[in-house]
Structure 1
Amino acid sequence: MGRSYNIGVLFSDETGGGISHEYFSLILESVKAEAERLGYDITFISKDLGQFSMDYYEHAKYRSCDGVVIASADFEDPAIRRLATSEIPTVTLDYSFDSRTSILSDNVQGMDKLVRFVYEKGHRKIAFIHGEITSVTQKRLASFRKVTSELGLRIPQEFIREARYHDPRSSGLATRALLELPERPTCILYPDDLSFLGGMSELEKHGLSVPKDMSVAGYDGIPLSQVLRPRLTTYRQGATEMGTEAARLLVEQIERPETWIPEQVTVEGELLTGDTVTEIE
């Protein structure tokens, strides 16, 4: 049948989404489990192979990949775009290409639910530390602005700060900037659960406790967030379902190309209310 029964998986550390991060490791585990269930092995795809310099597309061809799951990458990188738009079947996570299947986390609804939960707790001064500008960030940022507007909140521009995903240090610095404002927020939303650790350290340096002195919320819902004390309020993304769907739909494209239709699948998550958002009057 001309197939190798080998699926490539592309994780690029350039985006801060390495496989050591719990969210991405959950995606990888589910991609692997579903691929193996369907009779496929997986191979990691990188730009270089030992002493040979090659791009992602060339590496996928060299490994005879029947298809590739692009799980974490800079989608503006020409090398990524070459692979994603090539003749090799691909499925992308959290980014959409024309005529390609994509699996999307519901970032718009996730941010909406977080903000509304914080609002219902009485908070009106809500700050948002977001990650570097990507399609995911743009959706979350637009959702944050939309829902706060619908709720009649006027969020000062200085309440919106940029950091890097999965980088506690940059979120710590952004937290410090928020605490130095003449009028502080009462709640800070972080780009992800891991980044909150930098914020927690900065709050402790200022003698502030969570949630008594400052309410906080994360994003991703990684297991770490639920063993912290107090338990972190966060939005758990459906990482396992995303990985499973990515592998399933990629194999469907590989094995039934004559009936394959590209689609965008949005995977809903779950609000974990935790204990880090206090109720205020």
Structure 2
Amino acid sequence: MIRHRSWCIAFVPVFAGIARADVFSYECNSFPDEAGWEVVNEVCDAEQWLDGGWLFQHVETGCGGPPGGGQFDYTRSLAEFIGEPAFFIEWRIETDGDQSEIDGVAPAALTAGGFGVVLYHFTIAKDQVRFIRDFEPPTLWIDIDPDVPHTYRLELFGEDLYIWYIDGQVIDSGIPGAAYPSSTPSINWRAKAWYLESTTQWDYIRYGTIPEPASGDFDSDDDVDLDDYYFFQDCVTEPNTDAGPGCTWADFDGDSDVDHHDFAAFQVTFTGPTD
């Protein structure tokens, strides 16, 4: 059973889509098409709105269904990351959709794929996640706690290793079929109704080069500035509390938490933006 770690952190303002040298972050405080995502499908008068830094998407059956109904699909190219030796995708969502919808690739899904042999496909319901890799067995079914958001993270290291985390816990790892991103790669995500209506809320979607440990440089753009400070705050924990795999760049003393000791070190590395 996956348990969500809760925290209370103050955030500095940022843009909805933050694009830097080696990271893209959609922080869900604007609509996806305004932040650089291409609309693939918008079906059956599905609703979406913004509230408190979250993107909400409500979908209902209709348009000749069920099966089928409301749907939002978005995509973005990963071409600039082809050949990247250490790549990550991280997203945080909550949905109230039933696990019976998973067979219809609903209520929420995120996929990293392209025209090559490599595919990472996640379908997420309120209390279960399905993971399909390269359309080959085994298909993984993972139970999660309902009614709370969960953080999903995929790390890819060329042809050598993939690691999938939920809330900082390793769920699956192994040797990939090939390196990714490659072969016209893209990231695609959506909310969809199959037989039942649902509401899915997205907190953020981030992807790019995995930052160097203890660098303070989340976006791997060779400076440490206010953009990095925003993500540093996202990593802050109580002392002796694991901050998770996405925060090793902010863990300067290597003790798995991100606390006031790490903040002191972050201040020393702070350079401000450089051109």
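Read the figures in this text as sums done on the coordinates, not as results from a lab. All of these numbers come straight from a predicted model, not from anything done at the bench. Cβ atoms are built from the backbone, for glycine too; each structure is taken alone.
From which structure (1, 2) was mean count of other Cβ atoms within 10 Å over residues 149-156 calculated, if the value obtained is 20.2?
Derived from the structure labelled 2.
Identify which of structures 1, 2 gives the largest calculated value of mean count of other Cβ atoms within 10 Å over residues 165-172.
1
Going by Cα Rg over 2.2 N^0.38 Å, which of structures 1, 2 comes out largest?
If we compare Cα Rg over 2.2 N^0.38 Å over 1, 2, the biggest value is for 1.
If distance in nm of label points 7 Å out along Cα→Cβ at positions 117 and 221 computes to 0.9, which of 1, 2 did it come from?
1
Supply the structure label, taken from 1, 2, corresponding to helix-only ellipticity at 222 nm (-39500 (n - 2.57) for each DSSP H run of 4 or more, over all residues; to 500) with the calculated value -12000.
The structure behind it is 1.
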